[in-house]
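Structures given as structure tokens follow.
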Structure I
Amino acid sequence: MTISKLKSKLIGDKAFYRRVIAIVLPMIVQNTVTNVVNLLDNIMVGRVGTLEMSAVAIVNQLIFIFNLCIFGGLAGAGIFSTQYAGAGDTEGVRHCFRAKMVIGISMFLICGTVFFVLAKPLISMYLAKDTAPEDVALTLGYATDYLRVMIIGLLPFAVSQAYSSTLRETGETKLPMTASIITIFVNLVFNYLLIFGKFGFPKLGVVGAAIATVLSRYIEMIFIVVLTAVRHQKFEFIKSAFRSLYVPKMLCLDILKKGFPLLINEFLWALGMAVQLQCYSVRGLSVVAAINISNTVNNLFNVVFLTMGNAVVIIVGQHLGANEIKKAKDSTWKLLALAVATCGVMGSVLAAVAPYVPHIYNTEQAVREMATNFLYVVAILMPVYAFAHNCYFTIRSGGRTIITFMFDSLFTWGIAVPVAYILANFTGLSIVPLYFTVQSLEFAKCVIGFIFVKREFGLEISLKNIDKKYIDYRKLIK
């Protein structure tokens, strides 16, 4: 391939980038503000003490599994919803929204019950055996109290995601962005008031942080539900959406067929991340604290490639819905190139600030140095993460959920988790080289993703052939 052809394949015109910016900019703003506030929250908890910060980090890893289950559970319906939106089919979007609400509430009931009943055993897995007994008892107590409050916030999160994802799939990104910005500032303010007991509020520490988060979740849900209902002329899918929970049987089966592998994939991937953290935690609570600092900081820099994944789903999915297969393929490579290039810049910025941010925390110098080294690892590998992440969403956008399962969860559990477990438990490798080795496995994932995308797994699927049965069915019942 000549340079000119490669350039035309990877670089879009002004209209392409205007469309991408219109989609991703509100989400980047939303996610950036969210992660800035999360960083400030984390710093506030970190100012209380290392044990409290470790306790919150452990629970957040468990909550992360629930969040990913929600994303995975809604993604199956989202594949159809995006393509119906591209085809101008409001009724199809409405049915997908109903399915999302049922899935989200079901996931809340299941995960909430598991977290409530098994709180202490789940948390105890992250407490290293050689940790001082008094530190174990304190950390377990902080984490259990924090988790019991956070469970209350799982329901509004599920409902908000059902609304936000559907709005984004129809092209509306500003309302979810506004809802998040308002509520994260509520979270920030009440964190300050309740963690430290300012302006007459009780000093509640980690429990105060949990209460602030739950309160912000409910405000987000109320805001987005009310605004969507008020603007029902614009968001037509919400009209009569709750008149019944009816979803055509054939669509339910197709959503189950596409969505169940995605749900299992997100669950297994999130569980794999939790197991990796558990592997690292055998080296002590200081490692958990350092990874918590690193993850909170690098999440602020990851917003670009994470948002680009959403852009892939929306842009490629809408092209597929309109049966514009050639445009879907063309957009895929341009989005991949844009994600890698922008993340090269973000990685450089992260490397520049890595030595300074950990010093904000009220923790031991060893933890700060460890966190800085973890940030260097993430900074170096950020373009690699970006490529693998966007390959995943490219494959998923066309509905090839079995392929995405193999690409994501099978890789995590077949390669990443075993390597982390063996290195952590059976070698004397220090934690930073161990962490770098496990994270570097993303290179192999990039090779696999490149092969899948080049062979156009998922891009050959359009609205006409992924749910022709549903379209025919609707003609019959009309």
Structure II
Amino acid sequence: MPVDLKNPLSWKNATGDADTMLQNLQANILKGHIREHLHILLLQFGQGAEGTAEARAFLTGLAPLVKPAKTQLQEVKAFKENGPEDVSDVPYVGVGLTFAGYNQLELADRAPSDEAFRRGMRDDATREKLGDPEVAQWEAGFQEAIHAVVLVGGAETGPVEAKLQEIEGLLTGSIRVLGRETGRGMHNENGDGIEHFGYVDGRSQPLFLTEDLEEERRRTDGVSVWDPAQPLERVLVADPAAPDPATDFGSYFVLRKLEQNVLAFKQAEEALADVLKLENNDRERAGAMLVGRFEDGTPLTLQAMPGAHSPVMNNFNYASDGAADKCPYQAHIRKTNPRGSGGFESPEDERVHLMARRGQTYGERSEGDLPETGVGLLFMAFNSDIENQFEFTQHQWANSPRFPKRAEGESAPGLDQVIGQGDRPPATWPRVWGEVEGQEVPAMAQAVTMKGGEYFFMPSLSFLRSL
């Protein structure tokens, strides 16, 4: 029976083609793998027939180290039932190829067909569309043609470092390491993952497994208002270069290094609080207006103060806040997931643009330190259609000052206040949560800078073995 891409999957009950797919699919795609400690290698293969042979040998040697999705899900099940003592700490290893990488493998004619993937992120038209800086301004590791990416992540640094050394031992001949990135998880006092601006990150994710949906229903605030279920077709793509595209699947992988100017963002919070005359504890609401949640994850549209964080709430939409009197249209989480408030004809027309995010923070800083450079987010996301998911979200939502569309004469919402790139027009903000009256405020300075990135395809394990 063919893999049902039109619905979420029950991995525990998967049989036939679906079970084979899970055994051949890379981990971290359908469900995020633990990556508290993460290393990313950006690779370039050598030229000519010898370089092709070396690249193929490397990928074939890497294949046994890449954890299948089925193994990852079994490990999660064992951990929940028996605790960590029943699960060995085997790190996650992931590998992706650019279109240039497929070309160097002499497989361009069998490479995935997504046009954005084939253009790549360094393409001039892509950069213009996304509002990205010139490639010459990117960090050195991203400026040259990247052929492959390898990710190594896990819960403990020891096993991750050992696995990284094992992989580095496979990098022989003309294979070059263009760049290295290191990520490390950050958490607040409640144990929730956060980013360098101090806000809970990654709470709202599309869920592709029925077991995860049931977990969301039973152990969080539920799914009665916002249903995170997504069909497999939003993240999986048949691998055209694999032996059996009926059971061999992969996913398009977006990687972007986003540097965060923490000082500038905190200054913007204070400036907005001053303009809106927010006093005492209410001043924290200014930051929540920029992000859409308070630092502890409490959605601004639900209440005017933090505190709803056990667990962090996700079962909400903006039906009671259609005029954005509580959570502004330009708040980051409302821009990138409008939850029915984006003006689309149907909810599904909006939901098709969502993607599975797997980001990780990089750089370290001491408590109270407000760096301007050197820290940020390694943005990572899986897509089945780069143009309709990642690029649409960045271009049509985050970077568009008029999204969501307003009636004639109404002020444009402005750019996404966190990741929006481009000219930043003034924005209108509600003076006090719940009041209709608002005022126009000059836009905050851009506090997130794109430092480089690329598009990859994470192929099936069958493909890697077949090389």
Structure III
Amino acid sequence: MPVRLEGTTVSAIYISAAHKSSGKTTISIGLVRVLRDRGIALQTFKKGPDYIDPLWLTAASGNSCYNLDFYTQSREEIATCFASRMQGKEMALIEGNKGLYDGIDIEGSNSNAAMAAFLSTPVILVINCRGMTRGIAPLLLGYQAFDDRIDIAGVILNQIGGSRHESKLREVVEHYTDIPVLGAVQADDKLQIDERHLGLMPSNEAEKSESIISYLANTIRHSVDVEKILQIAEKVPLPTRTPPQNTLDSTSGETVRIGFARDRAFGFYYPDDLERMRRLGVSLIPFNTLNDAYLPEIDGIFLGGGFPETAMEALESNHAMQQAIADFIEMGGPVYAECGGLMYLTRSLSWQGKKCRMAGIIPADTVMHDKPQGRGYVQLRDRGTGPWPTSSNPSAAGVLNAHEFHYSSLTGLSVDEADFAYEVLRGTGIDGKNDGYVYKNLLASYTHMRSVGGNDWVERFISHVRSYRLALTGRKNKVTDV
């Protein structure tokens, strides 16, 4: 059933494609900036588990981009996320992942089409037309006929070889289908974004990313009929509502300070997870693993994912920060590390013939590979052996849905001697069977968690940090009394 939400109506479009690498991300980024420049109050969303595209959409729009994902979220959570983020906004742009009908099961229950149908959103298809002319007609007709719930409201022709190629494609689409052509984007190497290593956009690279976004926006202005897109967005207005109040309630507890790495090496954090931390009384303190010589005054550390391999020489050079984090862990400080954070805590990191020293807390070495070593959705069983308190959510039942994406693997780790918090039911994790390396109050995994779908990791981690702070305060008071 499509979602029906009560409240003020808004407009929305869903940018999808026939398959991955069609160019929908670059077109979405450019379009978002064009809409922002028009003064439209725009909210962006990304279908699926992804950090990189949301970072670009965030930079293009000036607002945080939020993920919508059937695998990790319930439908009610998706509806609530969409509704709450649309408060005060005029228009939503949802960028899909992979192809319109691609999904993890044969029914397509978690596909882009399912999301577009659930949110009653018109779809604009981006088609990579390289080497294609008349063949675009049966492709579009097939996509129209495959699911009658889906409103394919327009098509953007991408990777066009020239004016003659464009004319032929337009003629074919207009002759055989009733789908309007909304634009044609010429093939241009400058429109390509390195999916792996331009994903992070820290402040010291803001000028570079802004230049790319401006170029994409200028291309869209000259190649796409934005007025028609705005008309399509209004074609199926989406009502919205205020989410249930309890989703925004804060829990009682003393404020704790959690440092999180945010720099050129690290930056993969879900904004709604960070927002949840703040609502739970957390003061989030960013620190820089490349330039800072010491940690800020904190009670815990969150080392998110990223691309530490692209900055591994700078990470090695900042031995003071490596030592500060290692000392914090050795003293029992609570630390949660995901993927890139896990890599940083190993003995060394090897990539492209180079090897650099890392923090050395995890007795293993990280090696980068040319192909992904773990990619996609993950399902873990919590063994209850980690440093955090067990989940209070009965719906979780110890099974957690999450995701992973890593080109690295660990070598030299003695699995028989290590402690792991999770059993891998689906995915790769650290060794195909285990994830969540545990040492004192450190929990480090390749898996990326998200605080949705019964996975209350944020609450559990914060509770752990609070307990550590209280215990530490108690120890200090005893020393003072003596």
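Quick check: 87, 53, 41 is what I get for Cα extents along the principal axes in Å, calculated from one of I, II, III. Which structure matches? For Cα extents along the principal axes in Å, the value 87, 53, 41 is produced by structure III.
Can you spot which of I, II, III the value -9500 was calculated from, given it is helix-only ellipticity at 222 nm (-39500 (n - 2.57) for each DSSP H run of 4 or more, over all residues; to 500)? It traces back to III.
Read the figures in this text as sums done on the coordinates, not as results from a lab. No experiment lies behind these values; they were computed from the predicted model shown.
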